[in-house]
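**Q** Have a look at these structures, which come just after this line.
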Structure P
Amino acid sequence: MTITDKLSLPNGPCLAVGAAVSRGFVTQFSQRLLRDAKFRSEPALVSLGYWFRDSAVERWLARTFPPERCFVPRGTVFHIPPGNVETNYLYIWLLSVLVGNRNIVRTPTRESAVTQLADQLLQELFAEPQFEALQAMNQFVRYGHEEEISEYYSSHCDVRIVSGSDATIQRLRQIPLPPPAVEINLVAKSSFAVLDVASVNAASEDQLHGWARGLWQDVVGFEQLACNSIRAVWWLGGQDHGQVQQARERLWRCFEMVESESSVVWPAAGVVQREGLLDRMGISDVGSEIVSPWGAPVTRVWLPQPMWCDEWFGGYGVLFETAIESLEDLRPHLSRQQQTVASAGVSAECWRAFLTGPPVSGIDRVVRLGESLNFGATWDGFDLGRQLTREISLDL
């Protein structure tokens with residue numbers, strides 16, 4: 001008997017997009033996360049619950065699936081999420097539930113308090129009689145590197161969603177899919193912040209503290225390992241050194257106050273990795289300089305010349321700084337490896353003019369500082385709701 005002889009698949013027919021039972025399940029999931037004290041102790045779960053509150057789901061369904069057009073679920077979705085972002089798989093899975101698909105979810109092998117609480121809530125909800133059909137349609141599996149299992153589920157899916165490193169995606173791409181199936185690859189990326197020097201210098205103390213708290217949240221969440229974790233700060237309007245220095249001093253004074261009020265403990269292995277990175281940079285010829293106080297949870301590294309080296313971004317509290325004169329100075333440093341920009345003091349009009357000018361190689365989303373780790377239904381340039389459904393043309 002092979003491994004696959006012991007495997008089963010989700011069963012039952014798909015549901016309509018936005019079916020009442022799917023909406024009811026997601027609403028209860030969200031409400032429990034937001035109201036139950038044991039879930040509210042985990043910020044990642046609170047964020048998940050907030051995104052899927054009923055009013056937000058209603059707006060998303062109405063915007064994504066206009067009633068005058070015909071959308072149907074694709075069928076069975078095979079989810080392969082990353083292991084380092086605990087709630088990543090839940091966002092995309094819940095969207096797939098809302099549009100009526102059957103789902104196979106390979107859950108992260110690394111367990112944590114967050115994943116255990118999420119598993120507990122799912123078991124409680126699936127045990128309720130009104131969600132019996134949904135339980136049959138959704139299967140959560142945990143396994144290591146057994147390619148035979150991935151091959152089995154891939155051969156029975158209509159959509160395969162893979163999030164992970166380039167190596168992971170290349171390996172899984174070797175596993176064939178049924179000819180009509182769709183593949184969505186969410187590759188590993190890095191993200192950065194852009195802060196306008198003049199705006200920081202003109203900001204009130206309250207505004208500065210708000211930006212500092214937002215930057216702190218963008219940096220330390222998910223151990224700074226998520227694609228949308230902020231790993232660099234680019235100071236915009238950097239032609240006047242004195243103005244740049246003033247803005248830096250103002251912001252980092254507030255940032256260090258936020259640091260002092262927070263308790264972040266990086267894992268030992270992450271600290272070793274971080275120190276190795278800093279040691280390598282110390283012997284390089286890029287002129288980098290550590291500018292944060294000794295022993296601070298976040299180590300800031302000043303780069304005298306703008307540059308972007310993907311191998312530097314290893315997480316666990318390293319934040320690079322540099323200065324540019326205009327958004328145009330970003331362009332030569334962009335590639336498909338940059339995902340999110342967290343922006344402060346730069347208007348939407350400025351960003352729109354930059355992004356709709358000569359095509360940029362990178363950047364999938366621009367958000368306010370403090371919101372980089374928030375989920376969006378458009379992710380890495382994919383409208384996930386539309387990718388998880390088929391539109392049937394009615395030309396009558």
Structure Q
Amino acid sequence: MLAALMPLFDEKMTVKAYSVFSEKENPFLNPDTAVGAKYNGVGRISGLEVVGSMGAAILDEKDVFVPVDNIAIFTDIAAQCTVPKNRVVILLDKSVTPDNDYVKRIKLLKAQGFRFAIRKLTVDLFESYRPILTECEYVLLDHKKIVISKAKIYFSKLYPDIKLVAVNVNSQEDYSTLSADGKYDLYEGEFFRIPVTNSETEVNPLKINYIELLNVVNAPDFDLTDAADVIGRDAGLVISLLEIVNHIAINSEITSVRHAAAMLGQRELKRWINTAVTKELCADKPSEITRMSMVRAKFAENLAPVFGIGGFASELFLTGLFSCIDVMLDKPMDEALKMLHVAKNINDALLNGKGDLAPVIDFIRFYENADFIEVCRRMVVDDIDMDTVYKAYLSALSWYRDLFIKNK
């Protein structure tokens with residue numbers, strides 16, 4: 001199986017929900033189970049399996065949209081759901097028709113605590129789908145194929161409580177225009193990942209301190225005292241460091257930041273700084289940027305042996321972590337990387353798409369966009385096992401979840 005989480009944002013760029021995209025079989029190895037095939041999912045709802053594997057904590061009280069087709073809707077959904085039902089939004093498409101059997105099933109599931117959304121409805125189907133739309137909390141609309149001013153009037157009149165979700169929002173310009181208009185409630189698409197290509201913005205002095213710290217700990221055989229001295233300039237980092245050290249050194253009296261750094265050790269201090277500082281660099285950005293950069297980091301590290309470059313696991317971690325550094329610093333990637341003094345192989349991967357690390361990062365970008373056709377093609381070419389990739393992704397999400405819980 002393959003699975004990816006796609007965020008849905010509100011007009012303030014706050015993540016309000018996630019959609020689960022999943023694929024059970026590699027269509028290049030199993031042509032009879034091509035992506036989207038009608039019977040791909042009978043008996044098991046892969047989206048619920050994914051959410052169950054991730055655990056409810058990763059959702060952080062957010063809704064999660066789980067696709068369910070006209071076959072799967074009649075399975076025992078409640079038995080497959082291991083997270084709170086009120087967080088699950090069953091996402092239908094037009095394969096679930098407004099016939100009596102489907103409507104009765106939807107009402108039964110609503111009585112069990114599930115909620116509903118529908119997608120892929122064209123304007124000409126709105127009226128005929130009224131029995132199903134009445135039961136839905138969300139409707140997902142392709143903003144490029146609909147006149148939202150008219151749709152807003154229609155839905156406000158007939159379904160005043162329904163939330164409108166714009167999908168395929170793939171540019172910052174589209175998001176800015178749509179969110180300013182205010183007719184949609186949520187937005188899904190690649191717009192938040194768009195790299196910075198031009199900026200005159202000066203980097204915040206506090207971020208300069210974080211960058212200096214990253215440069216210190218990512219230098220070969222860095223000095224613990226140098227790192228401790230830079231940490232000492234930021235009260236938040238000092239408190240975070242002391243909390244971590246106190247967890248591992250019970251009843252030990254920490255006398256200084258240098259002492260705390262020494263207690264943690266070079267390897268663990270480096271890992272903690274890279275993750276803690278990334279959070280700080282993203283403090284003025286959408287929370288999804290933090291999650292994406294950290295999940296990319298751990299996913300890339302986990303994929304190192306899969307791509308036959310296990311010896312580069314640490315470099316891949318940093319490559320994933322810094323893959324959003326242009327967004328964090330509001331600078332084009334080449335300028336941001338110059339500030340970080342990253343190793344040449346990391347620079348080549350992020351800036352030029354070249355070198356041993358580049359195929360992994362490229363693969364991850366396709367994966368997180370749920371472009372599973374391209375992901376599956378590359379797995380066949382490189383003889384990569386699907387389940388190994390899936391486990392690597394789940395492991396990355398679990399690692400991020402544990403960091404989140406620890407720092408909650």
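Derivation of every value follows stated rules applied to the coordinates shown; laboratory data play no part. Just so you know, these numbers come straight off a predicted model, no measurement behind them. Cβ atoms are built from the backbone, for glycine too; each structure is taken alone.
**Q** If you rank structures P, Q by mean count of other Cβ atoms within 10 Å over residues 150-157, which sits at the top with the largest value?
**A** Result for mean count of other Cβ atoms within 10 Å over residues 150-157 over P, Q: largest is P.
**Q** Quick one: helix-only ellipticity at 222 nm (-39500 (n - 2.57) for each DSSP H run of 4 or more, over all residues; to 500) came out at -12000 when computed from one of P, Q, so which one is it?
**A** Structure of origin is P.
**Q** Here's another thing I want to ask about it. Of the structures labelled P, Q, which one yields 1.16 when Cα Rg over 2.2 N^0.38 Å, for residues 158-365 alone is computed from its coordinates?
**A** The value was obtained from structure Q.
**Q** Using mean count of other Cβ atoms within 10 Å over residues 318-325 for the comparison, can you identify which of P, Q gives the largest number?
**A** On the way: P: 20.8; Q: 25.6.
Sorting by mean count of other Cβ atoms within 10 Å over residues 318-325 in descending order puts Q first.
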